[in-house]
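**Student:** Please go over the structures that come below.
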Structure 1
Amino acid sequence: MATLTVLGIAQDGGRPQPGCRRPCCQDLTEADYRSPVSLGIKTGNGTTILIEATRDLGRQLKIFGESTIDHLFLTHAHLGHVDGLGLFGRETMSARGIPLHSSQSMQNLIKSTPAWALLLEQGVFELTEIGSVEIDDVVIESIAIPHRAELSDMHAFVIRGKNQSILFLPDHDSWDQTLSAHDAFSIREWFNDLDITHALLDGTFWSGDELQGRDMSVVPHPTIQDSLSRLGEKQSGDAEIYFTHLNHTNPVYSKSSNEYGQIKHLGWNVAIEGQKITL
């Protein structure tokens with residue numbers, strides 16, 4: 001039976017984030033380190049699938065318990081989701097012929113970026129479009145999502161196994177835009193339409209005033225507070241929700257925080273590196 005492993009829960013900069021001198025990063029130990037968001041899937045036949053290629057690939061493969069990857073999926077082109085692509089090349093893994101599943105706009109970017117185009121020339125990756133991709137006992141479906149498209153468009157993935165279906169939505173601009181794009185009135189209605197049992201959701205920021213001295217509108221994400229206000233308490237039949245893609249400033253990293261307690265009180269969860277879900 002297929003298994004999904006959470007390989008990272010941090011926003012693109014990781015935790016600690018480079019250049020951060022705030023208490024959220026200054027007093028961390030190695031045990032507090034968190035990698036950018038990523039998932040590993042091992043099918044019932046042993047095929048390995050990686051979603052997102054981060055700079056922490058070595059650490060994440062150790063969490064995954066695997067040394068090679070058979071398929072790679074990318075949601076979009078923002079830094080932390082793609083800055084590990086080069087690690088598959090000759091200088092490190094020296095991989096060959098890995099199907100790289102991404103949107104057409106992501107493929108166009110790869111072809112036009114010299115360092116990534118070289119990986120294609122060297123046969124490291126074979127570009128493959130997304131849609132509905134069946135790999136052994138797993139089906140991965142792509143869903144177009146409104147999110148800053150400076151470099152490429154954005155797609156969430158629904159990962160379906162024999163018994164569980166998981167939505168992976170690490171980034172989007174707002175619930176209003178996402179729900180409108182999919183003709184849904186509420187998060188619950190959309191999740192019911194998707195027929196999912198679990199959701200790994202964009203939890204980048206707890207609140208709208210988290211980045212002191214910065215205009216948060218240039219990095220739009222729905223806050224966890226907004227998500228909780230729309231969801232309320234977990235109800236019978238609801239999908240299990242885990243917040244992920246946490247910015248280094250997010251107080252929910254601390255299980256003793258009031259913010260983390262609010263999530264748990266309502267019946268929801270924060271993703272944990274290394275957690276496994278049997279599909």
Structure 2
Amino acid sequence: MKKLLFLLFISFVAKAQTIQGTLINSETKEPIPYATIKNGELKKSVLSKSDGKFVFNEDLKDDSLLEIEAWGFENKKITISDLKKNNILELVESVELLPEMIIPPANAKISYKNYGRTNEGSGLMKAQAQTYHKDDYDKGTEFGIIVSNKGLSQLESFHIHLSENQAKKLILKLQFYEVKNGKPSKKINHEEVFLSITNNDNGWLVLDLTEKNIFIDSDISKFAFTLKLVDADFDSESASLLFNTGATVSNQLILKFSEYENWTKIPFSIPMYIKAKVYK
């Protein structure tokens with residue numbers, strides 16, 4: 001009986017083990033926050049926290065491979081066995097990943113365009129775009145919309161109307177994608193942009209993008225812009241973002257519940273748009 005209990009204890013400890021690491025800049029030694037750490041074998045992913053630390057609560061073998069992606073840094077791959085030997089991982093800055101400088105034509109005609117839904121809605125119908133859970137919010141949940149591009153577009157500001165945030169605090173990363181076969185595909189490279197939301201925030205929230213130098217090339221017929229949760233503080237086990245919604249066939253909401261899941265289209269819209277300067 002004692003031997004059986006001992007074996008059960010050993011089994012429990014093995015399953016309870018976690019894989020931990022810390023990401024730092026190889027030059028400055030500063031932590032790298034909100035990087036994506038993926039394991040293709042289990043199709044699981046987590047994000048590094050604001051201090052660069054990450055935790056994988058999965059039963060991974062020593063030869064399992066982790067892939068690390070962080071904006072402005074070269075991708076890195078490491079086995080679990082190597083991570084156990086040294087869990088301080090240095091990432092090398094990559095010049096190739098810096099955004100391309102685009103200079104609009106001097107003689108171009110300039111117009112202004114709002115991409116997305118600018119109407120905040122009546123508030124008669126509300127829905128949650130995402131529900132976040134305290135124990136797995138860092139798995140790569142993301143939501144946004146797809147819009148048609150009207151020319152070489154310089155993005156000036158991001159706008160979103162929020163009815164309610166049930167979490168104490170959320171930090172979301174604004175991302176842009178090219179669209180292929182009706183779904184987001186290749187990421188459009190740009191400087192990182194973050195939206196911080198507290199439970200006191202509602203109504204229109206605005207991010208100024210004028211200093212970010214983000215362009216959507218005229219060759220891109222459609223693009224998507226999304227918000228990806230990268231950090232959170234909860235008062236309860238789960239929390240949702242609530243929006244005034246409306247049924248629509250355009251600017252439909254798109255969702256992805258983890259880094260490895262496919263995008264899903266939902267036939268309603270939320271008040272969310274990009275203000276842009278368009279050159280033709």
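**Student:** With Cα extents along the principal axes in Å derived from the coordinates and found to be 79, 47, 35, which of 1, 2 does the value describe? Don't skip to the end; give the middle numbers.
**Tutor:** Numbers: 1: 49, 43, 34; 2: 79, 47, 35.
Structure of origin is 2.
**Student:** Next question. From 1, 2, which structure was helix-only ellipticity at 222 nm (-39500 (n - 2.57) for each DSSP H run of 4 or more, over all residues; to 500) = -2000 calculated on?
**Tutor:** Details: 1: -6000; 2: -2000.
Checking each candidate, the match is 2.
**Student:** Hey, another quick one. The value 26, 19, 10 for semi-axes √(5λ) of the Cα gyration tensor in Å, for residues 84-179 alone was derived from one model only; which of 1, 2 is it?
**Tutor:** Details: 1: 26, 19, 10; 2: 31, 28, 10.
Here the read-out was taken from 1.
**Student:** Also, I was wondering about something else. Starting from the value 17.1: which structure in 1, 2 was mean count of other Cβ atoms within 10 Å over residues 52-59 calculated from? Spell out each step's value before the answer.
**Tutor:** Details: 1: 21.1; 2: 17.1.
It must be structure 2, since only it matches.
**Student:** Identify the structure, out of 1, 2, from whose coordinates relative contact order in percent (Cα under 8 Å, 6 or more apart) was calculated to give 24. The partial results should precede the final answer.
**Tutor:** Details: 1: 20; 2: 24.
Corresponding structure: 2.
Values in this text are rule-based calculations from the coordinates and carry no lab data. All values reported here derive from a predicted model rather than from experimental measurement. Cβ atoms are built from the backbone, for glycine too; each structure is taken alone.
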